[in-house]
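Only the coordinates and a few stated rules stand behind these numbers; no lab work does. These numbers were taken from a predicted model, which means no experiment stands behind them. Cβ atoms are built from the backbone, for glycine too; each structure is taken alone.
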Structure 1
Amino acid sequence: MGKAKLTVGIVIRDGGRVLLVEHGEAASALKGTYGLPAGKLDSNENFINACLREAKEETGLTIDENDLKRLDHVYYAEIARNDGTVKPFGMIVFATDKFEGELITTDEARPQWVNIEELDKLNLLPNVKEAIEEALSI
């Protein structure tokens, strides 16, 4: 695997459900795949700020940074992209069960609450299930 670009992701829990985003036409990830609300850091942005921004952009939900818990594991994988390339990524993941707002859908992402026992039925990006399992253990 080449040099992995570090990204951030968030596991948003609500009882026995987690919030995933289905990637749409405008997403860089393959259309129809499911992942955590996630993305790269903007310039001069730290992991927490990027996590909060990505959650808001991809789901419409607002999260207070004091309600975030960082997972211990950094998840590495090669991810297939809509442009036909495969790129290595490392994802630092946070978790929360506190949020405000209403879900929004964009051309890039369609957020959906998914029952945890139904994760295996979805076309998940690498490491999504493992990150959710770690988040459920804290």
Structure 2
Amino acid sequence: MQRVLLGTFVKEDKLYITEAIQKIKDNFTIVNDTVFVLKGTGDLDQQLILTYNIQKFKDMPKYRSLLPCTIQLHRKKATNTLFTLNALNILEGQGDDGNIDWEKYKNCVITTHGIGQLNIFKTRIDTIINTQHSTL
């Protein structure tokens, strides 16, 4: 089974979270029925990031059309770092011989904006939602 890790940025409001999770449940198969709610610090203090793995299938709906503030992520387990491939390319270009000091990005979400610009958000787990047993 192929999986895709997605992150959906939502306002810190129960209504936004409930609507986003309902769209996800209605259109995708959530692996392990689990959505991690990450709370950002600094620039993201009023936003949450819902992270979840979905099962990938051939005729899968386009997640961005359903959830516009959603990006595909990858994870470095040892440091719990979530990142986009574009961000990884920039990080590799900044490191010595392409090596990245992942400890520097522990518990962060790293994305890009503009050309060659990184967004680095420190996060912490706010809630873990079991989509089968939660009333949200």
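A value of 2.6 was computed for distance in nm of label points 7 Å out along Cα→Cβ at positions 22 and 38; which of 1, 2 is the source structure?
2
Out of 1, 2, which structure matches 3.9 when distance in nm of label points 7 Å out along Cα→Cβ at positions 14 and 94 is calculated?
Comparing all candidates, it corresponds to 2.
Can you say which of 1, 2 returns 19.6 when mean count of other Cβ atoms within 10 Å over residues 30-37 is computed?
The correct label is 1.
Check the numbers for Rg/Rh (Cα atoms, Kirkwood Rh) across 1, 2 and tell me which is largest.
That would be structure 2.
One of 1, 2 was used to calculate mean count of other Cβ atoms within 10 Å over residues 78-85, giving 12.2; which?
Value 12.2 for mean count of other Cβ atoms within 10 Å over residues 78-85 corresponds to 1 out of 1, 2.
Can you spot which of 1, 2 the value 30 was calculated from, given it is relative contact order in percent (Cα under 8 Å, 6 or more apart)?
Answer for the origin of the read-out: 2.
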